[in-house]
Structure P
Amino acid sequence: MKNTLRQIFHSPKFVGGFCIFVFILAMMIIYPLINPGDPLERIGVETFSKPGIYFSMYDASTTKTSPFRLADADDKRVASKLSMEDRVAMVEWFGLAEVDVEGVSMDDTETLLKLWDENYSADKKIKMTQAKKKYFKRLNNSIQSLKAADKMEVVSKNPESGENETVTTIDKNAYVNVSDVTNTKILPLGTDNFGRDVLKELVSATRTSIGIGLIAGIVATLIGLTVGLLAGYVGGLVDDLLSLVTNLFTVIPSFILLILISYSLSQDQRGPSTVAVVIGLTSWTWTARSVRSQVISLRNRDHVNLSKLSGHSLVRIILTDILPYIASYVVMAFILQVSSGILAESQLSLLGLGPKTTVTPTLGLMMNWAMLYSAHLNGSWWAYFPVILTITLISFSLNLMNTGLDQVFNPELRD
């Protein structure tokens with residue numbers, strides 16, 4: 001046993017896949033301790049808030065400030081407010097005024113503003129409509145006001161008089177230390193379409209999906225192993241009947257069968273465990289066929305014949321004389337079944353036939369929510385790309401582990 005484990009952990013592919021999978025499991029255990037709470041709790045009022053550090057403006061306005069005079073602060077302030085439409089209008093004015101802007105990028109705010117300050121004049125005689133002149137004048141006023149504004153007033157309505165009153169003023173050179181702000185929220189992956197923390201939801205969904213994969217893998221492996229052992233060892237009529245059942249399930253595409261069974265269940269009945277069992281019940285056939293072929297090659301070995309002559313029971317012969325010889329293959333089949341179960345759940349949920357949506361998140365449900373609310377169209381990559389990456393890493397790690405085991409136990413693949 002020690003020698004076998006030593007061989008397994010000397011396989012670079014197995015170790016690589018094992019490390020990735022352990023890292024994912026560690027995140028599932030550690031992150032909920034750091035950030036506890038309901039993963040489906042809505043913390044955002046609006047949808048798809050981008051990743052970043054969020055702090056309360058209400059608390060920031062009353063936090064102790066420190067004055068800084070940063071040379072490029074005004075330029076950055078103006079650049080953030082200058083829309084692409086305004087930039088196009090500036091270039092248009094440069095063209096009408098015959099100002100050379102060749103090679104100047106639309107994103108080069110500093111150069112655009114420098115050229116604008118040097119050349120723009122409302123009195124310059126340029127052929128254009130009156131509406132255009134007024135537009136450029138408003139644009140210039142907006143740019144200059146952004147630069148010139150030294151203070152910002154925080155106004156609150158007086159409940160007695162009903163009039164707005166200045167509560168405080170904020171200098172443009174006033175900065176607050178984020179650690180001093182009372183309420184701060186770090187969202188490494190932003191929020192989803194429901195305003196929920198994507199990272200917390202992703203960790204919980206990964207745990208659920210791996211659980212579904214494990215249950216589906218256990219069910220499929222047990223059924224496939226039982227059918228394969230009986231069909232391969234007993235043979236005859238039993239083999240014919242079990243092979244007929246296996247072939248029937250093989251002919252019908254398993255995913256179509258899975259869709260039909262899931263569709264026949266109401267959403268309230270489709271819990272994670274139920275979906276996992278359904279996946280397992282529809283994905284055991286290839287395990288059964290493979291185990292059967294392995295057992296057929298073993299049932300006439302000398303040690304098996306000796307057990308038969310000794311009068312050992314069918315169950316004992318299968319468990320002690322045949323199963324240990326195919327144990328490594330069963331483990332590899334189980335790993336592949338787990339990977340297939342996770343992918344099957346993702347596919348089902350993407351079609352809206354996965355577990356019920358109001359209780360437990362899964363990787364497939366997160367993809368379904370992102371698709372329904374067009375996250376891929378509005379640029380909200382954080383709502384779906386981390387999910388795709390997680391599914392890919394889980395499948396890749398499991399398949400890498402399986403390949404490493406195959407190299408260890410398959411004589412034809414050994415170096």
Structure Q
Amino acid sequence: MKLGTIMTMLGMGAVLAACDCCPQGEAKALSQDKELRAVMDNFTQNEVPAATPLVEKREVELIRLVSLVTQQSGALLQEEVATALAQGLAPEEILEAIYQCAPYTGFPRTVDAVEIARSVFKAKNVKVDENRATVTAQSRLEAGADAQGTLFGQTFRDMAKNGKSGMPTINYFLASNCFGDYYTRKGLDLNTRELLTMAILVNLGTEPQLKAHIGANLKIRTAEYVEQAIYNCLPYCGYPRTLNALRLLKEAVAETKAGAAGATVAKSMPGKDWSVFPVGKPNDAYAKYFVGKSYLDMISKEQVGVGNVTFEPACRNNWHIHHAKKGGGQILIATAGRGYYQEWGKPAVELKPGDVVNIPAGVKHWHGAAPDSWFQHLAIEVPGEGTSNEWLEPVSDEDYGKLK
């Protein structure tokens with residue numbers, strides 16, 4: 001056995017013995033330094049969460065996990081994996097958060113972190129779905145370029161059209177490996193992966209790449225949400241890197257159109273008097289079909305399905321089509337804020353409370369919020385035969401940027 005392998009095993013054994021999640025030991029990290037533990041627990045569990053109420057608890061937990069992977073903290077990571085399971089995160093989510101670190105931290109940290117997570121799963125008898133890849137050797141480039149294009153623009157899709165031979169090596173690796181092998185996996189949606197990438201880069205302190213991914217997050221989330229996500233990295237990466245990240249956020253907000261919109265609109269959720277309908281819960285099931293954050297509250301599930309959809313500023317769904325052999329389609333009734341509806345090949349139509357849109361089956365369209373306003377509408381599913389929805393490409397930044 002090679003010396004390096006022996007040292008790795010010894011190091012892993014020390015980590016596994018540091019936490020009560022594993023049968024090899026019961027001493028928790030920092031258990032012998034109660035004062036530091038008290039300071040750490042107060043800051044991570046009380047002060048930071050109180051200052052960052054916008055960040056969903058699930059995303060807070062995922063940010064903590066990738067931060068600990070990046071900082072190579074085995075004992076604390078093992079504790080956090082157990083905490084994540086206790087808070088309801090699926091083991092697949094935990095593993096995929098760790099996988100997402102690989103393109104940025106490299107394989108050594110990621111492999112060690114996966115072994116730590118799996119030791120916790122084994123000790124707790126947690127089963128994992130091991131079939132989470134969605135691409136093949138033939139499809140990974142196209143799928144990766146598509147994910148890259150969704151986040152950073154059509155240029156990346158166009159670059160990949162000529163295949164490996166027509167791309168610089170680093171661009172091929174980025175599209176096929178970084179985005180194709182990781183961003184396409186099941187377990188976490190595209191928007192969550194991009195948030196975790198930003199958190200990883202905050203922890204690494206790699207400023208040029210971090211600024212680009214802050215910009216991508218500003219297309220998905222408000223500037224205040226991004227700021228609070230950065231604060232959740234603070235206990236793990238320290239003040240210098242956090243301050244650098246906040247400076248880059250300020251620059252990105254000033255330099256990007258999406259960021260500028262996010263800086264000037266209301267960043268917090270509207271108050272209870274904004275609409276007679278509740279905002280509902282984060283629309284996580286369909287998050288991959290939206291640019292930005294949306295929320296859903298099902299008003300009716302009987303007779304006719306009626307969902308109340310709320311869009312944060314600049315949020316919009318992808319182009320899509322409601323198919324039906326007979327009948328079908330959708331009716332939108334704007335209830336609060338300001339938004340837009342657009343059919344393929346036609347100008348976008350502004351929507352305000354009281355406006356009604358009848359969408360026939362077979363019509364390619366999108367709808368969402370204006371750049372500077374929250375927006376809410378009722379979505380009524382028209383009954384029909386053989387109905388289905390086909391989700392297509394996102395609305396391009398160039399086209400959406402023309403709206404006021």
Structure R
Amino acid sequence: MQDKKRGAMRNPEIKVVGGGIAGLMTAISLARRGAKVELIDRWEPGHARASSSDYNRVIRAIHGRDHFYTKWARDARLRWLELEEETGAKLYYECGALILATEGHCDWEDNTCETFTELGVPHQLYQPQDITTFFPQFDASDISYGIYEPEAGMIMAHRALIAGVALFKRLGGTLRRGRVTTDADEHPMLDGKRLEADLIVIATGPWMADMFPRTVKPLSTIVGVNVLYHSTPDGSDLFDQERMPCWIDHGQGSFGLPSVEGSGVKAAVVIPDKIDLDNDERLIKQKMLSRTRQYIDKRLPGLTGERVVDSKFNQIILTPDTHFIIDFHPQHDNVLLAGGCSGHLFKHGPVFGEFAAGVAMRDFGTPGRFKLGARRKLSPAESPSGR
């Protein structure tokens with residue numbers, strides 16, 4: 001039902017398409033507002049094809065000079081702690097995050113230092129010798145300096161999805177299994193019929209590009225990221241989350257997380273890989289295994305010779321400026337597109353969901369950074385993601 005005076009809806013019927021972190025958190029926020037919400041996904045919640053799959057994700061506030069995302073990340077940390085309390089599930093490990101700045105390529109890190117100081121985000125700056133003193137896991141010989149953010153860490157991604165679905169159900173939400181496509185006018189379709197509701201939220205991650213070839217595809221790129229988990233040395237806890245932080249190593253195009261709950265050390269060398277979302281196998285390529293081993297030998301020499309014990313293949317949808325998408329379809333005023341994760345949405349999940357729900361209910365508009373339309377690639381100095 002639409003309140004014509006305010007433009008906001010009261011007790012609406014809402015369909016949220018896509019059960020990953022963006023769709024689920026938006027659905028939870030809408031259910032909290034009293035809406036009748038149905039969450040639709042092609043597969044079981046937490047399925048392995050989703051961009052939100054994998055065991056864990058880094059949460060950190062570092063976003064260069066971008067105050068908006070820095071504040072969102074700080075708020076999201078508190079929301080994750082609240083969700084942990086509400087669901088009774090262990091969702092967050094605060095092991096800290098270490099950002100390694102490479103000489104000559106430090107715009108993102110330099111800007112982050114200024115932003116952290118201006119916003120009062122707890123952090124320490126380490127010289128290379130300090131890094132190896134506090135974190136002996138790392139070889140910092142080619143590093144200019146490091147930024148350590150103690151109030152950062154990792155979210156247990158798969159567990160968060162499962163716990164979130166259970167919470168959504170307790171809030172009165174319902175689940176439905178089905179594949180939503182679009183017609184020639186880019187209107188959502190289910191089982192050959194137009195999907196009808198007061199509001200439809202599309203949060204299908206990388207699949208959004210093909211669903212909306214005119215609206216989303218021109219401003220998005222789909223890439224795959226190979227992730228490997230390495231065993232830790234016999235009898236050693238040096239690489240466990242109690243003693244080792246998450247890290248981001250832009251100079252090497254890499255990031256990683258310490259071992260948690262016996263997972264092994266997670267490491268990825270981000271060399272974008274093409275993927276056919278519906279037809280390709282989710283398997284790691286041999287060349288990526290070799291490239292990641294080279295990186296591990298260089299940056300984490302204590303893991304040299306340790307075996308890969310698990311792997312994941314994640315896919316993300318990148319926008320040119322790496323900003324998210326939260327905007328109504330230009331032809332369908334009850335269809336909200338929410339996503340464009342650009343690899344950094346999961347940590348923001350609870351705050352993203354609250355914001356998307358507010359836009360969906362027309363409580364407020366959406367800033368220019370989230371709107372559909374022409375976008376430009378940002379320099380590393382400008383980009384919130386450093387890419």
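Computed from the coordinates by the stated procedures, all read-outs in this text should not be read as laboratory data. Bear in mind that the values here come from a model prediction, so they are computed numbers and not experimental data.
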Response to the item:
Cα Rg over 2.2 N^0.38 Å: greatest across P, Q, R for structure P
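Which of P, Q, R yields -8000 for helix-only ellipticity at 222 nm (-39500 (n - 2.57) for each DSSP H run of 4 or more, over all residues; to 500), as computed? If you can, show how the numbers build up before the last one.
Numbers: P: -19500; Q: -13000; R: -8000.
Label of the originating structure: R.
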